[in-house]
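**Q** The structures considered in this document are given below.
Every number here is computed from the coordinates shown, using simple stated rules; none is lab data. Please read all numbers here as calculations on a predicted model, not as lab measurements. Cβ atoms are built from the backbone, for glycine too; each structure is taken alone.
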Structure 1
């Protein structure tokens, strides 16, 4: 199959999500991605363990990759690293600057080995500000973006259990890396690409920030209700919960007809999305009354008929079993050593008609491809055995 990044070699020093998922996207599109880990394995490998050598998110973020172990703090390890960099097009990492320098992964060190190298790095705050030396996880971006302040109940802010800032940063890093690769192919120049958790989180809350800066709105937390339009909420039905949300005047009128409340077309409380959000308690109350006694299937069918978005609240198992998810093949069953059943690994999250991404290989076990990678660099079996004896790999 023709793949966009066939022939591109990536060295992936990423951990957790923000860098590894970017590497996975490149691997899906055909790049050869080598995950380089410490001899004992990266910290992210064992989070949410589902197998002896792999955690749940690790299986997602490291499919299609090879794994080799290497101690890059040793002189022999640095020699091997330089040989690897000389063969690579892209290096991905998410370490503090001091660790990048200690491991020979800072841009100047990489460029000295391979002048046209692309370094793709993910950080917490971005370089150049007072927080640049601090470390951070997804939740830091969430709470500093203003988003968590607006999320939850009036008396209790709630961050998302879904690490959307990490994955957003990874996707941003993948996009930036592709831009740099395009530039390299037209000019021959490499560059340093950086993505960071905080600006990505601010991107996602930017509408809220603009609203605050321009209107000094100081909007409160409203639970699951809509913040910019209405009605919108999670509603209880006879067999579970469902989300429904309305936005824009045409959809609001369709909803009013479904409710039998055409008089609300001209009610001054509901003339705009903002007014409807401000009076969401009334509209959500009417919607809940309409839901009372109905099943989710009955309610969703009526909403679909009126072209109004409505979907059941699914458990994780419900998401796996959903007929549309199954029919579309969004989750690909993949075996992994020591795991009792296949893992449902997400496919490439976008589709290209001519050069699609593919999930071809499970995530690697620790150091699974060390011998093969070193062999390609010219090390024979005896030399590799010596490296192991000296705890270099």
Structure 2
């Protein structure tokens, strides 16, 4: 039995942050029902990555909505709203990421919802909180990366701001949302009362940067200084930390004693015996490392370095990653199937409980696919 089995989650969320949280709750055993507009469904169904679609919904939608159900309802239609309120009365958790004020207009804000279900866990995601001049601005991942300073932590010094190649604000916000919901479940168990859980993309993306921001706040307002040598964007770590090109690929070097690494690689680092220079002159040091490491293959250097217990690794692309034995040994992939029998290979939950790997075989639903079942179980 999974820990959240028996709990019903109504997900009014769209795009990434909220649905990614719903995915994690579903993996942990909750029954997650997406409340979607009829016909077109959630907007993310048409937000594609690389123009990839399965059964008229984007691959992106499928990746974060597997193992859920879909109930089609028009929240502006009074009859549909009555049905939704009946579902809320029997649910444990409801989540939404509408802009501030939208749920108040519909009549499904927290205070009103408590009258329907006094024990509801009510979760809401906003872009910038529900107060102040930013409250109604669009909460989109790239905009949050830009606003929060995060884009100054990638790439090289000479490149200008570089955003991450992943929706890190959305996904970290989803993680924080799950943490809040699980904590709220514990609070409800103690008090017997409903709980309001609020997170924002802005607060989440700032929390991700706690090291960098704390450094800025306690170091005289010094801005992050990225290296201008290819291989490491980290503004706060000294050489040798970074990625280095070899004769046939790339390797990474983590934190380590520069002088010892130099002795292993036969590089004279005696002018850098003062450890403060490992940071102040890190670009110069990385150039020397690059020059040396470019003389042999990646496998050659991995063998040399690992024999001396130096933290290093080969830089893999997705094809190389997929060929690694641990992918199968750890069962890192799973195959899910939709109601039409179409299959999709995807990732699985990273959590294991009592030795059980949390997998499932159900793909994302079609719009309103579960209306009949939900009517029979909840609304009759």
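**Q** One of 1, 2 was used to calculate distance in nm of label points 7 Å out along Cα→Cβ at positions 40 and 64, giving 3.2; which?
**A** Values: 1: 3.2; 2: 1.9.
The read-out comes from structure 1.
**Q** Still on this structure: If Rg and Dmax of the Cα atoms in Å is calculated from each of 1, 2, which structure is the one that comes out at 24.8, 80?
**A** Working: 1: 25.0, 85; 2: 24.8, 80.
Traced to structure 2.
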